[in-house]
Each structure stands twice: as C-alpha cells, then as structure tokens.
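Some structures are shown below for you to check.
Values in this text are rule-based calculations from the coordinates and carry no lab data. Only a predicted model underlies this, so the values are computations on that prediction, with no experimental measurement involved. Cβ atoms are built from the backbone, for glycine too; each structure is taken alone.
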Structure P
Amino acid sequence: MRLITFDHNGKPQLAIERHGRVASLPGVTDVAAFFTLEEDARAQAVRAAEAALVAEAALAGHETLATDDVRTLLPVLDPRKVICVGLNYRDHAAEVGMEIPKAPALFPKYASTLIPHGAPIELPRESVKVDYEAELVLVIGRHASHVPVERGWSVVGGLTIGNDVSVRDFQGVSGQWMAGKIFDRTTPVGPVVVTPDDLANPGDLEIWLEIGGDLLQRSRTSQFIFDVGQMIEYITRITTLEPGDLIFTGTTAGVGFARKPPRYLKDGETVRVYVEGIGTLENPVVAPRGGAQPDLLPKARAATMPV
C-alpha cells in the first residue's frame, strides 16, 4: 500500500496512491494517525479508498485526484522522534576515513528540520558547505520497546525516502556533529510511505542520488552495516519507539564532503533521491534569504565524523 499525505482545502489528508491517482482515507490526517487507528477502523478506511480507486478505473469522473495535482505534505506531520543512524554503509565509512562502528551511531533530528517533497532546501546563510545524503527512512508503525532482532521488521509500518542534508562547517566545530544536522527546514522526506508488504524484498532496495543529471550516490540497502532488525533492536533498548517516529538509516558513499574537490549544494540546483519501489524525492535548492554571510561561520576544528 502506498500512502501519501497531501493538502486538501487547507487541511492535511492521508490517501492511498496508485497509478497516478490518490483516494482519501476518510478522517485520517497522516501516516501516524493511520497507524494508531483501531484495526477495524483502519480496514474500513482502506476499503473506502480502495473502492474509490477501483471505481475510478471503471468509471471516468469518479472522485479521486491525480497525484500530480496535489500538494504533498510531510508523511508524518509532527513526528515525536527523528532518529538518525550514521556510518551505516561500509563504503561511506571508508571514504571519510572512519572505522566501522561496533554499534549503530545515533544522533537526533527535530521535526523543525523536515520539509516535504517539492519544498525548497534553503541554504543556511551561515554556511558555505551544505551537503547531501540519500537515505532510506523507516516509519514506525506501533509502540516498540526491547524488540529482538528477528522481530525488527514487525514494528516498521512503512518506508519512505530522506535526504539528510548536512551543514558541514558546523558539523566540524566540536566533538559531536548534531549542530550540522538540525538547521531548520533543511531535511527533505517523502513523498510517499510504502508498507513493507508492497515490496518484493524490502531489505534490498536500490538507492541513488543525482543533481542536474550527475549520479553522485548509488548503492543498495542490503549493504547496511546494521540491518533493519539490528537497528530496531539497538534503538528500542534505549528508547521506546512510537507510531510515526522516523529512523534515517544512513547514507552511502559519494557525499560532497568526501569528493575531490568537495561538491556542495548550490542555488538553482534540484536534488533527486530515488529508492526502488518507493519513488523519487525531489527538492530545489535556493539561496539563503539576505545572501550568504560566511563571517558568521564558527571557527571549526578538524572535521569530525562526517556522517
């Protein structure tokens, strides 16, 4: 099942998306609300949307909407937790000269960092080193604590796409890197959430990122150092996951920071991140309001763990 949150007359609405059409799930605002419905209510909402899509196929003019005609919103409007896993591909660890971690390297983002498909990535005025990072994102479907490895997938409600945009000049200021990860409205996520049962092999998906036709990152999620079960097991030892929480699963080799010469985001570009079976997350890059002000840059130490 493919789920999309969109703007419907100024209010958020969740829908099923299929073959370029969307059909609303009555009374459901976003994916988190969908996952928290009682099972009967969830099934009833799905039946109503499915009926609309079937009728649309058989009867022109039935009330559904074209996907291209809706304004996509965040899949989860206000996630309580956004947890990111760093250094989760061996090739990325190698390109930045870091050792393979013995456990998942975790850091947080905040909901204020997130932007939907199509929204502009506004370059921070304080930075001249804004980087891209293609990632698969897990959307948690139920409350989960102390989940064993073999049951990790059971708490994943769906999969979506993320771009863990990183402000590298701030990431290198201190011994931890969170400052470079939490600038407001810099992290695209979406456009749809796909339930794992809709994918032939959700543990092995192609992922790539391109800018202006240049393919900069490409891998498969089967190359994770810590797979989905291991990530879920480790995280749920530490904190309880809840419906709508997001887990960014790490990026592969090819980030701008590690290129020779470095390659950072520029005004006027469009970044496209693709994940097999989910689709493409696309966002333009725009200059900071008021222009860049590099005099505001902190005095950075040697770069620390560029994840």
Structure Q
Amino acid sequence: MKHLIVINPKSGFVIKNYSSITAKITKAFAGLDYEIYETVSPKDLTTYLKKHLSKEKEPIRLYVCGGDGTIQEAISGVIGNPNVELAIFPCGTGNDFVKIYGATNETIDEFRNFESLIKGKAIPIDVSKIDGPSLEEPLYSLNVINFGFDAIVGAKGNENKLKGKANPYGFKNAILPAILRGRFNKIIVSADGKQLNKKKLLLCSLAQGQWVGGEYHASPNSDNTDGLIDVVILKTMTLFGLLLKMFNKYKAGQHLSNPKLRKKIIYVKAKSIKIEATKDIDICVDGEIIKGQTFNVDIIPHGIKIIPPAKL
C-alpha cells in the first residue's frame, strides 16, 4: 500500500505546528512507501488527486492534514475511487467529523496520531451529495449540511474570522446577529418527496455525523453507515423558547429525547432531500458556506472508505 500525506500549509493549526507535524510524519512513515503533497491554492487539491490517483493501480491511503475546506477538496478528488482510503489528521477549528469516533475538544490531540491511522482498518461510510443551480459542481459531506440559524452564525463567523474577530469554537460573537435576523427562515424541506415543514423554520441539519460548530450535538442519533440522512428541523420559536428552553438542550444533544421539546422538532431519516427558499440562503457544508435558493441532497451509501481515528 502507498501512503499519500496532504498538508495544507495555510491552515492555522499547520502554520503553528508545521515542524511538529513533519517530524511526526518522518517518524511514523519510516520504511513505508509514502510521499507528501502540500496544497498551493483553493481547489488545487481536488485537481491534483483526480489526476494523480487515476494513474495508480494499487491501494492508497490518503492522510489529510487540514481543516474543513481541505477535507472537502479531498473528498471531491477521491469520491468513487475504490482504491483510496481516507484518514483525517484533524487540523481544523471545530474538528466535528472525528467526534463521531469519540474525539472531543479536550482530547483532540490524542487523535493527531499518524501511527494509529496507519494501523487503522478502513470501513465504508455514507456520503451526502449536495447539488443545485448555484453550484458549478456537486459538493460532498461526511459530516453535516446545515442551514437556517446556525448557518447564518457560520457565515457571519467567517466574516468575523477574516476581520480577526472570531473566537476558537462556534463563532459565539456571531450569535447575536443571527438571533436578530435568523429565527424565521423561509425555507421548505422535503424528504423522499414529502414536504416536512410549512413556510418557515429555525434551522435544519442533514447529517451523517453528529456535531456542528465545534460544540453543538445537533444530530445525536446519526449513523454514517445506515444508508440514510438524518434530518433534524427545529421549527420557528420565540426568543424565550430558543434561549431558555431549546439552546442548552440542543447544544448537549438532548433535544430529540426531550418530550417537551419534540413538538418543536421534525426528525426523520431519508435518502433524498429537497431544499427550497424564497431567496438566496447560506448553507454550511461541513463548515464551508455556499449560497443559493434550491438544492438537492442525496445519499451515496458507502461512498468512501474512512480510517476511524483510534487511540493506540
């Protein structure tokens, strides 16, 4: 087996820990057939992987050292290639995807371990594909596609980050603007041809993983091997209902099991989702923000082979 390690040298974590990461690579991959590729520009990685991997006949284990954007590009470059196994060395802000395998914000360093990824066994997992008129090509999600209130927070948080104002987890300083303008979103969601909500919603998560925003357990029942997308819709609610009743339970992943809150929640599993809005909306695809009015989301069962990060 060949080993290909991808590094995004512009990732904040990588910039701060570059020498440490490369030292770990040298130690862990000693004696193995490996090479390192450093990304050079946006979308560069997808193009490189499609071209590079098309020439390979033997199995390749791909290790991605970067954040959400780097992982997104990697998925687009390997989707549909049965010879590739994907391992994630988490270098993002929230690192939400690996939390389905037991990582937390406090223990994330334990999952930055090349030895465990080398020894790990690949398993096939489901991938969500999102497409729409505003996209040049489909995007793929290993974790969560979300829109409404929390995507507005994410979009505003990205703006703040560019201005140097964002905090490490969840972009908390973007929550107030979302509370003021993001509680009544005119978006209709249909699952497997059935309309789920009426005219508005607070937020919606289409999940393979369970966590969003670094600390919100949005879809605690998700299973990325069941061939289905978990759809979690929070209906519109008063400010009192959001802040005092729903917020902490949602953050802790207790909203689906709380009988009093369930009347404000729509929860189903489905294979195909349609999203329709009256104007352009922000949609967060594993941390990356896109815009548009109409999207289709479909499941790709066992669409990629992943190496679950595991403790040695």
* Work out Rg/Rh (Cα atoms, Kirkwood Rh), for residues 14-109 alone for each of structures P, Q, then name the structure with the largest result. => P
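For which of P, Q does Rg and Dmax of the Cα atoms in Å, calculated from the coordinates, equal 19.3, 64?
Values: P: 19.3, 64; Q: 19.2, 60.
It was calculated from structure P.
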* Structure fact -> Matching 3.6 (distance in nm of label points 7 Å out along Cα→Cβ at positions 70 and 86, computed) against labels P, Q points to structure P
* From which structure (P, Q) was FRET efficiency 1/(1 + (r/R0)^6) of positions 142 and 254 (r between Cβ atoms, R0 = 35 Å, to 0.05) calculated, if the value obtained is 0.90? -> Q
* Asked: Which of P, Q yields -4500 for helix-only ellipticity at 222 nm (-39500 (n - 2.57) for each DSSP H run of 4 or more, over all residues; to 500), as computed?
  -> P
* Asked: For structures P, Q, which has the highest computed value of distance in nm of label points 7 Å out along Cα→Cβ at positions 46 and 246?
  -> Q
